[in-house]
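Next up: some structures, all given as structure tokens.
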Structure 1
Amino acid sequence: MKKNTIVKVIKITLGVVAALIVVGSIGMAKLVTDGVFYQNKNNDTQGNSVKQLAKYGFDLDGFNATYKGEEISATAEDGNVVPATYFDMDSDKCVVLVHGAGGDRVATYPLAQQYIERGYDVIAFDDRGHGLNPDTKVTFGVNEQRDVKALVKYARETLGSSKVIVHGQSMGGEVTAVYASNVTPGTVEAADAVILDSPVPGMEYMIRSVIADDDPVEMESAMTSYLIETGKLYSDICYHVNWNKGDTIKVVANDQLPTLVFVSEKDTVCLPEKVEEVYENVGSEVKSIAYVDSAHIEGVIDDPAGYMEYVEDFLANAGL
């Protein structure tokens, strides 16, 4: 075989290999990204909340019989219509509750009950990709923050609330953190204070954790990093979602709202040291940290009175 023929064969072979690598990378990137964004496809998020509350021993039927919520909606800046339930206690203070991954607004009802019993108005809503929210993508706060802005604005302008607090749990804590880092204090969309209960420390962190099955070494492996980087690029180009904007630990440097962070000391989902790192990086001059001897977001279940004492002390110190 002549030398130039051999060179041509090598070039063709390398080209084919390169093409296969590119196509394979795009395919894997799409698989990772869609797996994240559409994680609740065929997942009964409404049913999940009911099952979880039953495990907690929470009397959901009794709650619904006692507190009659009103169905409301608000429209986010990108046109998404946010479905929510409003509990009217004839108060000038309103709390917007943000649930975690895999459930819906009903998952926050144990927390709602504590606020309602203390006279606060409450709004509980379905995150994007959950419940009845029409947007099916879960973006760890990047897009969900828009829904929170819309509801805070709704509370002020439609309900007439003079003080608004946003309280998120788990991924809802991350959503709340991203939201707080993207509003200007004193504007109609900015809450007067935010509370982060065991917030997810970051979008990329959790995806790495899922890919590596919580193995800390595998989380930083070359293969995991390859999947993450290709996924981030695909997400940015095809969905216009930048994962870095969902990095809780970093973005909270821009949070200028009074902020309370709950650390669940028995948490195996959002590790206490990661949640502490979120708190340490919060940019607000008014911030507090509270520790509860509970598993992930179960502080309000195990000791509701003690949990709410932390909340009320924080709000009082923040002038609310």
Structure 2
Amino acid sequence: MQNPNSQTGSLNSLTFVLKQKSAADFKLLASFCAETPDVHMKSVQVLSDDKAVDIIITNAPDNLRTRIAKAFAGKTLAADFCLQPTENRKKKLLICDMDSTLIGQECIDELADFAGVKDHVSKITERAMRGELDFEAALIERVSLLKGLSLSALNDCYNERITLNAGAKVLAATMKANGAKTVIVSGGFTYFTRRIAKAAGFDTHQANTLHDDGKALLGTVGMPILGRDAKKQALEAHSKSIGGASVALSIGDGANDLAMITASGLGIAYRAKPIVADAAHCAINHTDLTSALYFQGYRDSEFVR
């Protein structure tokens, strides 16, 4: 994972969020900090009783992130952590992927199930998200396999299959209450982003458009396709008037999110593919989307539920 501009000698926050309340896990965290002499702790703030703690440190060695990961590898501790400068932690823009990030599904895979081609489409989706295939070409191929699918199937898919991931509503509501703009930027489809933006409380959304004849899908998608480069461009466009990409928090899971994640002030990999987890500033693997609030220094009492 990248370290978003943490500097030796400057103030940095090291935030840990536990999957569940555990005094033993907090002791494990405390012992790690106590046994790391080149990390100078200035203060410890509890963001959530027995769940989230924020350690302000005055010295962050370049390899600290790697050392933390190695220290807890193989242990029973289920926690996510984020190391970053304390300055400008609370972001003014939240920009999120949708599929497998804000929701627990890949919409195109679920549509493919209604069309009877899920196994084939899911394999292409997995490879595209890992960065093994060109995203645009892979999307065109998968959409072509949906030709003839009735529009009613899209409605059934949304109502029967699509679920918000835990913390999505609280994340959006809390950041909006603190003046942030909230945007969904998806390589999926506007049919779903429109509904998810409303359900999760996001201000706006961008995605690809499925072509239809009023009754069924035509098997084609609108051009240009919203892919990796377009996501970064969306980040730049939405952040331009409020200070640029450094004031943005982005969250995603697939290779098409990489440029957006690495360009943001804080880029979070959410249960992501290895290529994304390695490049992001930090990751959420064990906890839910509210960890993105703890990482910014928000306390439980500030959450909008």
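What follows is calculated from the coordinates using simple rules that are stated; it is not laboratory data. Just so it is clear, the structure is predicted and the values come from calculations on it, not from any experiment.
Worth pointing out:
- At a computed 23 (relative contact order in percent (Cα under 8 Å, 6 or more apart)), which of 1, 2: 2
- Among 1, 2, structure where helix-only ellipticity at 222 nm (-39500 (n - 2.57) for each DSSP H run of 4 or more, over all residues; to 500) as derived comes to -14000: 1
- Test item: Rg/Rh (Cα atoms, Kirkwood Rh), for residues 164-219 alone calculated as 1.15, pick one of 1, 2: 1
- Comparison of 1, 2 by Rg/Rh (Cα atoms, Kirkwood Rh) - largest value held by: 1
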